[in-house]
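Take a look at the structures listed below.
A short reminder: the numbers here are calculations on the coordinates, not readings from a lab. Just so we're clear, the structure is a prediction, and the values are computed from it rather than from any experiment. Cβ atoms are built from the backbone, for glycine too; each structure is taken alone.
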Structure P
Amino acid sequence: MTSSFLVLLPPSETKSDGGNRRLSKKLHWPELDPVRANVRESLVQLAHGAPDAARMALKISPKLAEVELERNRALEDAPRKPAIERYTGVLYDAIDAATLTPEARAWVDRHVAIHSALYGLVMASDPIAAYRLSYDSKLPGAPLKQRWRTHIATALRAHRGPILDLRSKGYVGLGAIDHGTDHAWGDVKERLDDGSTRSLNHFNKQNKGLLIRAMAERFAGEPEPASLAEVMAALGSFASWERRADGVVDIVR
């Protein structure tokens, strides 16, 4: 990767349909391709097995099982679309990529990475298929954490620019980031009446999406942010930023 500012997001359980089979299958972080292929093969194998066992391994409700398993069975030749358009749900609805200006969308494509249990790290612009797999799914063979952890951590360690990690803890477990001077995990919080703070629950995903949108609108067409401190200063109107001694950044709305 380059030395650009990078934001890490979790994926979403829900995905949009459609896409284009002619899109290139090439993704950023090509060093992850062998693991991607290994995980995909296990997922397709599971989808072609006993439906009830596959449903339980992937924690899918009976109502959604057939649609989700068919997506997994078709992964080898499935249509693809940019990851930022594939994922749906509260976080991605808040980003609302379709309504960003071309400049803001280009910023998202260059600076937002999503951590997928199937694909590992992908950039927002990377073409991916619809699938069902979560960080805690149980595939045939080695656990996902064992397959991904070292490879994701190594890829993130090689990135030389500032990183703001907004992944959920489940995905952090699939590949932690070294929290150095300019690498930090962000905890979205709310300010209580007594001045204390607490982590957001229901509105956590929404605020992460709104933060990405605010970043894209603020930095589109501007010089590259050189540090997390610069990002925090530029987005002071969105939230207050409080860096803790353990390297975690509290993002307080």
Structure Q
Amino acid sequence: RAAHAIRTTDTFAKQAEVAGIGFRVGGMAKGAAMIAPNMATMLCVLTTDATVSPERAQSALGWVVDQTFNRITIDGCTSTNDTVVLLASEVGAEPGPDFEERLLEVAAKLAYSIVSDAEGGSRVGRIRVVGGASVAEAELAARGVASSLLVKCSLLGGDPYWGRVLAEVGAALPGVDISSVSVSYQGVKVCEGGVESASRLSLADRRRLDHRMGEREIVVEIDLGQGQDTVEVLTSDIGHGYLEENRGTS
């Protein structure tokens, strides 16, 4: 009932639950717009029956939030009531090393459900940056691409707009060597070494790309070719429904 009660423009109640070794983790969340990393109109309550110290709980929650709720964006807009809390009843035993992973699993499911329920949205974009010289560099590039309105529009149209992706990477990382960057959509490379490569695809690959660009989830992978670090940011397309929802909200 609480998960339904906290909904605003959400189209469904967002809940998740997983079992660890001798404990469980559950959670509920709300959010569908005014979602941007680190500050958003989102609420999340995570619960566990594990016996964990406040110090471990706080450390685990911070680690989990950085990798989930702080790496989603719907419209780049922020709000003032961004909250994630973790409650532990301590009726169970002290968990082993899998506690943090199970907490991450629940938070990741809830974060994904927020993006999948974006106001007026029809697609989820997984913006995955690999080959970063550092996590910070990879995250800057991923956030830049995920926040681009033109990229979001291309997700709506199912268009592998690799040129805009390169532009956003260049804007986020002014010193990057674009000639080392490659871009793939749905596992099909459309840009290699900073230049177009889609024309060299086989007929089968072109058909596969066309088909998969119509799917509900689109994976955009950018290889910076600089190192080993990887970061993924979730985003959504921007559709007519978002405009209708927000053109008169004052």
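Key figures for this structure:
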quantity	calculated
For Rg and Dmax of the Cα atoms in Å, for residues 18-129 alone computed as 14.4, 44, the structure of P, Q it came from	Q
Entry that produces 18.2, 56 once Rg and Dmax of the Cα atoms in Å is calculated, selected from P, Q	P
Entry that produces 2.0 once distance in nm of label points 7 Å out along Cα→Cβ at positions 26 and 234 is calculated, selected from P, Q	Q
With distance in nm of label points 7 Å out along Cα→Cβ at positions 58 and 162 derived as 3.9, matching label from P, Q	P
Entry that produces 22 once relative contact order in percent (Cα under 8 Å, 6 or more apart) is calculated, selected from P, Q	Q
